[in-house]
Structure I
Amino acid sequence: MGNVKIWDAINDEHILKSEFKILSGPIKDICWDHESKRILVVGDGKDKFGHVFTFDSGNSVGTIDAHGLAITGCSLRPKRPFRAITCSHDKTMVFFHGVPYKFNKTLRDHTSFVNDVKYSNSGDYFVSVGSDKKIFLFDGLSGDLISEIGDQKTGHSGSVFGVSWSPDDQYILTSSADKTCKIWKVETKELIKTISVGDPSDTMNMQMGNLWTSDFIVSISLSGNINLLSMDSDVPFQIITVLQYTDAIYDSPTLVDMPNQSSQVNSITVVSDDVLAIGTMNDKVSLFSTKSNTTNKEVKFNGAPKSVLSAVDGKQLIVQLSNNSVVTVSAIENDTTEPKMLIKDDATSIALHPKQLELAVGYSNNSVVVYALQKSSTGALLLGNEKYTISYNRREVTSLEYSHNGKYLASGDGAGKIYVVEAESGNLVTNKWVFHTAAVLSMSWFSDNKHLVSGSLDSNVYVWDIDNPNSHIAGLRAHPTGVSKVFALGTDAFISCGSDAIIKKWKVVN
């Protein structure tokens, strides 16, 4: 919390360039200057509510002070002489001269929380909006009030949360708790259009922020919906709903009760229609019949099973243990053959090819090795020749997953990066799935073999598209203490779970 990360936006890998601890509390807004040298960050904290610094060294280039409560918004004048404006829940705005930035004056025109402030693209003006339903226009150089925009008849009937300028600075867009967006002509201060978003009785349709670019006019609902707007329409012409979840997974879930089992379950895999292989913290894998509700076989290992996989024919299990070894054991109930070692150490993740005897192993040295598997005369699995090695990951490999058709292999690592290769050759398909900020703990392909869902220690879930690797859908803070498992259902749904003891079912809406 309170950290700013700066990423390379040019190279394909989008590497992290630098990271700075700016505030002790949450960051509310961030703004680059027009020279791309300085960054203004505002929010909440114990010792300060804002800071302005150079992006490369982190050196301070001014003092952002004079507010009594958290700063909610900020904007930098996009030309010289430099100016900065901040707004706060203390009902004030503070105007700064720079560089270095120093306090110039406090603006007290609003009578309630000031929620957002934005400089025009020319830098000649800035505009502010607040919970008093007011919109004010100011001179961008002096900080003097020019006029109020709108009145009791044309203005918003609820708090105004967001404001943006049109690219030509002729109009401004405001978003409000009254479930509308309004477009205003700056020169005449008149209302041009009111756009209603959804059912006005639904609080989830409150409009929390907006953006006006050369290509799109966008407003964001409290529900997370992205609303595409037009000056020619009184309603959004498109509403993008990205992810939805419900707490109920199934109407009538089946309770599986394992008698005498009190140890934590680490991994479950389906062996056959009514048999599960369950790995537990007491160093055992149990073959459990859901039909008879009995444990038909237990195998003891020299470590707790972290991952249990069933081979193509369902007769052998591949088990990754907590000591980073990989072993194979028979899944046949009356077969008492001892487990056989496949990988002695350093294995951090495993995946089995869904169509053929092939094992992918992720290692602590950041590599993935794909091996052919062979069967002995007794039916036991043996490690065959190495097929290929891939070394794209920058940290230890924490998750591996083959697509259902066996065409792709995805590898996630401790840095939050996911790489996809062709499973047959190991050739790189994409390295652009880089938005997790902590270890990728689980991945699952959808049945179309084109989309993948990932869950991470960073608490987020993402849905990725192999045909459009630059795009993604985010489910932020899905499980606040980390996402431990995700599982795709068909083409448009998935399940996630975390150490918060909650299971969520998500609907992916394009």
Structure II
Amino acid sequence: MHLHSFTIARLAIELREKGNSIAQKQLIQAFTTDKDSLVLSFEPITLKISFFKGEALFQTPDESKLQKKNRLLCFKELTENDCYVEDIITYPFDRLFQIKFSNGYSLYFLLFGRFSQVGLYKEGTLISHFPAKSKDVDVTAYKRANALAICNSLDSEIPFIKQLRFLNTDQKQELESLDFSTVSIEKKAELLNKLREKYLHGISYISKVEKSYKLSYSPSEEDVTSFDNTIEALDNFSRLYISHKVFNETKSSYLGVLNKELKSLKTKQKSLTKKLDSLSNASTYKQKADLLMAYLHLVPSGASSIELDNFEGTAKVSISLNKMLSPQANAERFYRKSKNESKQVDFVLKNLDQLKSKISQKETEIKSFGELESFKDIVKTAQAKPTKSDVRLPYRKLMLDGYEIRIGRGAKDNDELLRSYTSKNDIWLHAKNVSGSHVIIRNPSKKEVSMTLIEKAAQIAAYYSKAKTESLAVVMYTERKFVRKPKGATPGLVKVDKEETILVEPKNY
């Protein structure tokens, strides 16, 4: 808490008596340009009070450099009829001060941490306050009590030090070291007065402690700078405090994004590792096909499943069958699937290698970002736009016969591919009556696309569909302009107004 009662008193006294005195001066304008900052422009000085992260921070900006547009005027009653500052009133042992104006209005600066506000009152009645959502405060409850009155009001059932809310932690510890809790009421008052006298005079120090800034009245090894003027000290402290908070929040926010990305990569790695273990431990399609061929005489026609001994004779292998197929046809089906099984293992291993590399890169990025100490570098890194290579496209692509082929990655990606990455003269293909990827033959030059290329693209469409394990599949194709997305349709679903079909063997290129 940098705004304890003695700092507030020093601020009020300087506004009343020293070079920046506003006594007998007019308030030219009171305005805000955002919900958290209030500007009071007096004749000799401009005060800006920022209500920032639970603190009220005073600054003295150059009024000519402040934002001119979108100023919302506040406390208009104080800028009319040649009204001027009549007095600045301090409250010796409380966290507030009052600027009294000649027209009977008063501005109360109620500086109670996260409940801080500036309120306009007339004869103790609240007229308006800033920030707008502040709670109403009855200022008549605050008295300009002296030290003896404060000490007499302390509740003996509650630790005395805890009741001195107008002091900061250092000041409370200082009183505690002087046996404040055990001495008489008169001695308590004497100690409070001595403490106040000490903090009302002397030099202000701004120090950096544990990567945070602190305003104090005692020199230390961590001091950044010192001031004999409280207004100047508060101005410099506020600038350092705000910039430091913004720096930390920006850095923390972006580190959170990076760590979330790292967590996502590790989750994918865990999932792929589990899938690889499953592929490695399961009985392979080839093994099942070999067993069926070896024991054809034991497999009854029309069976939906069968258990056969493995070739080592050490375990039973359970095999699900298509009862509409003969035992030999079932074996042939498993042989076809075995080709894809080895491809799956290769695919998983390839992706695991890529993920391992990405995880290493992300960990290095997090470490490097965590070591940045310049706000400029933080912002530059956090706001850097991803390159095209970093952007995830909704399709995979390859080149065939000089044409680019785009293959949708999933249902939502199919929609995005169709909406944003095609033109009306492209050729659209999709396996008929089964779910699968949209396949696009890009044709920006509007040339006639050969049937040879359409057949190859159709094979790809069949391969990236539920028909990939079939020996032959029907694929429909048409120009992109005849394909549309019905309103409210589920992801991936489209309506085709004109189509042709082709029968192909599923194949990837």
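Quick notes on this structure:
- Origin of the derived value 0 (helix-only ellipticity at 222 nm (-39500 (n - 2.57) for each DSSP H run of 4 or more, over all residues; to 500); candidates I, II): I
- In this comparison of I, II, the computed figure 166 for volume of the Cα convex hull per residue in Å³ is attributed to I.
- Highest-scoring label, criterion being mean count of other Cβ atoms within 10 Å over residues 295-302, among I, II: I
- Read-out distance in nm of label points 7 Å out along Cα→Cβ at positions 335 and 471, computed value 4.5, structure in I, II: I
- Source structure (of I, II) for mean count of other Cβ atoms within 10 Å over residues 127-134, computed value 14.9: II
Readers should treat all values here as calculations from the given coordinates under stated rules, not as data from a laboratory. Remember, it's a predicted structure, so these values are computed and weren't measured experimentally. Cβ atoms are built from the backbone, for glycine too; each structure is taken alone.
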